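What follows is a set of structures for review.
Each reported figure results from applying straightforward, stated rules to the coordinates on display, with no laboratory input. What you see is a predicted model; the values in this text were computed from it and never measured. Cβ atoms are built from the backbone, for glycine too; each structure is taken alone.
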Structure P
Amino acid sequence: MTLKARITAIDRFIKGCREDGIYDDLNACCVMAGWDSLAGALTPLKGGALTNSGFLAADFDRGIGLKGNGSTKRLSQVNTATPLQNSAHQAIYLSVNSAIAAPSLPTHIAEWPTSGSDGRTQIDTNTSQTFTRCRETTGSYIGSTSIGVIGISRSDSADYVRRVGQASETITETSTGIPAQVVYVFNNSSGSYSDATLAFYSIGTSLDLALLDARVSTLMADLRAIEEAGFDRDAIAYIRAVEEADGGAYLETSVKIAVNNLVSGLKADGLWDAIGSSCLLCGPRTLAGALVPLRGAAPTAYGFVDGDFDRQGLTGDGTSYLDSNRANNADPQDSKHFAVYAATATSAFGVYVGSQFDSVIYRSGSPDLLTRINRGTPFTAVSGAAGATGFLAANRPSLGVTQARAAGTTVTENLDAVRYISDNALIFATVSSGVVTAISDASLAFYSIGSSLDLAKLDSHISDYVTAIGAAI
């Protein structure tokens, strides 16, 4: 069924390009997403065979395409089908932009000259700008980049059209010659290698870039729908929100599968509705993506910057914290949980999650991990687990019972709920006497706040998710 669906998507793309009168202008093109192998991704839809310089199977993801390494890997293809100086186009589908910052400008696709006086044809982007040339030597910048189709097309000697972010503009630059008839992808043949992820490229004679954009974007949407067939709708909604927060960059197939497995598993075990507020702090590409809530309100970040986040988790520095924007009394006094996944433990003094010290997961000078849910002293402790990593949690399943979990062990005690404050729960910190305190330097991959649930089951699902993300990225 999947293969048939892919064939249908490609057939729809080809027929659409024919209907639009642009198919014959695609003298060489390659769809580098949607397939099960690197070999499939490097099979041209049109044009001659590609020369693969360095790409391995691990560089390919069927959902987003082929990723460059910014230093050595590239593709090349002999292009004898665009001999006209004043009729040419290049286009790419950018799934994930380059991470290389200005002023460097990695080249994603180029026809490069053997002589310095010949015209160059290329598309470059970095984190803040796009640079293009179309059969000329000067080139033109635009102060933005865009996920999706980026293209250039020249139909006369005086100017060419550039399309970025579904907007086209005319660039007045005179053509100066035809470059050597080889197209390079992820490089311009002179050292400017790309680390972006590309799902499509085409080269050929001039065409309507808006029409090509529409057809390629539809193809990519079709391939995504095939890839996500059977996904839970809440998982898809979360994935889309993360991708938008990440600047439009698509998540890898394996990351999306991990998210879907987590959401589906939480629902199957009856845990989903008990999670009132939660973030997956590992998996997204950016801090903004990591702060997209899986459930509940988005947190407010205090002090965190992009450098505090990598795709394995968010790392505290002893001064930064999150306000979950979920009040402690949003859940019943006799039914509540706090949970985190600590990729690294906080140092000898720090809170993982807390609403004052009445609902808290906490490390102090004690050798034990200390927890409370809606009460004062004493703590419910997991013996010897002060420095434990992995899933850490506190739970109150009834008015007279509390639970704590760390290192795969759940401790249950008969302790009444005697406090029911309304303060918001903080992540990486808590509040004492109106002051944010005990701020943690842990690295967290997940947090959850909500009503009572089965800690062992939640542990299993979250640990599986974190493991899957580690394998995926």
Structure Q
Amino acid sequence: MSLIRDAGKTAANAAAAGGAVSDAHEPEPTPEQKRGMRATIRGQAFGALGQVAFGNGLMLLYLTQQEFSNAAIMFFLALPALTQTLCIIPAGHLADRRGLKKVMVSGSLLACLGFAMLPTAGFFSGLGMTLLISAGIITFAVGIAMFSSGWFALLQPIVPRHMRGRYFGIMRVVWQFTGLVFGVVCTFVLTRESPTAAFQIIFAVVTLGMLTRTFYTAQVPELEQPETSRESMWAALLEIVRVPGYASFCCYVFLITLSTANAPNLFALIEKDALNFGNQAIIWMGNSLMIGAVLGFWLGGKAVDRLGTKVVFLMAHFAYGLVLIGFLARILIPAEGLHIWLGLLNFLFGLISAASTIAVSTEMMALIPQRNKSLSTGLLQTLQVAGGALSGLLSAAAINLNVFASEWRVAGERLSGYDSMLLLNAVLVLVLTVALGLVPSVIRRTE
């Protein structure tokens, strides 16, 4: 708790504590702004554990323990993003009209209910288990969509413009650090053949953390009142896509997410199936990714405020390709150094993706219009999660249809079908170099 409290104070005073030289003349945050920033940091520290469980290998291990096929597991892991793709824009439109906090608090409670259904599924088998897990994931995702739809619109008047990069960096460092501690604890709770009860206990703790976020969200001040216009959702969307640079930026975010979002799950499947790592080793690889994310959020926040989003976008784009190719290059690494090499790559991927998300959030808040803020941020979030969903669904389909050979060799060393997908991702990332022209700050200064 002391880390969260200190981080909240740091966010509220970042302009004086460690900002760029130009920040010296910027106004201090008001008491309401400080209270809002502290509450959001604390809430996210606890509430993000549900999403962390889908990204650190824990949910993959739980679904594996329930004896689902790899194709089914990839589908379940992609289902939250698919559901959010369909729900974020309508939820954003609703939040603009009915009130940001009202929709966000309701969504947070719904997400808790959905996540609580997942450990409950362990008491069933066959079709009953499948239906309950599907319903739980969908309910959880709808709740997250409602919560996130108004997130950036709520934050825009709370976080001063000159400290947004550092604020997002600090907030995400705190929740990622909490997720890291959570992942480390999981490695001691789980064994190679963990019983369902162990996962159920862990998921119950996650649900309690998500309930805590609901409490803190209710404390965040809503400094701007929602629009009362009767404008239809489609008319509002048409107005948003006409905002200079915003639609092209959304397209870039979709494309880069499509090319990279499935990588952590492919990493875990390679470690589990091709390399026969145990549960603890896989969780530690996920922890390495989260450690990288902690550092990436911190460095990314500072880099965005001091160097601008352009530098971060350019560096992250090419670094993605190098890390994906590096995972295939494990065949050149001696067996005794394999765990270290793969841990390093997970660490670097977490660092890159974290720094990139700071740049995306900062760029988005500079571009969104004054009207229909929740809907405009919802459009980008929808394309972002759509890229993640499509990335996972394509991977699941490729596995189910045996699109790639289950085994192939390079210089006599064996690689798997999952490696084929990683290679395809690496090629797509490098081809998408031309898409950097869609990012406004890369081709001009974002006002």
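Structure notes:
- Looking at mean count of other Cβ atoms within 10 Å over residues 413-420 for structures P, Q, the greatest value goes to Q.
- Source structure (of P, Q) for distance in nm of label points 7 Å out along Cα→Cβ at positions 109 and 285, computed value 1.8: P
- Origin of the value 0.90, where FRET efficiency 1/(1 + (r/R0)^6) of positions 61 and 245 (r between Cβ atoms, R0 = 30 Å, to 0.05) was derived from one of P, Q: P
- Relative contact order in percent (Cα under 8 Å, 6 or more apart) from the coordinates reads 26; which among P, Q: Q
- Source structure (of P, Q) for helix-only ellipticity at 222 nm (-39500 (n - 2.57) for each DSSP H run of 4 or more, over all residues; to 500), computed value -6500: P
- Highest-scoring label, criterion being mean count of other Cβ atoms within 10 Å over residues 293-300, among P, Q: Q
- With semi-axes √(5λ) of the Cα gyration tensor in Å derived as 33, 25, 22, matching label from P, Q: Q
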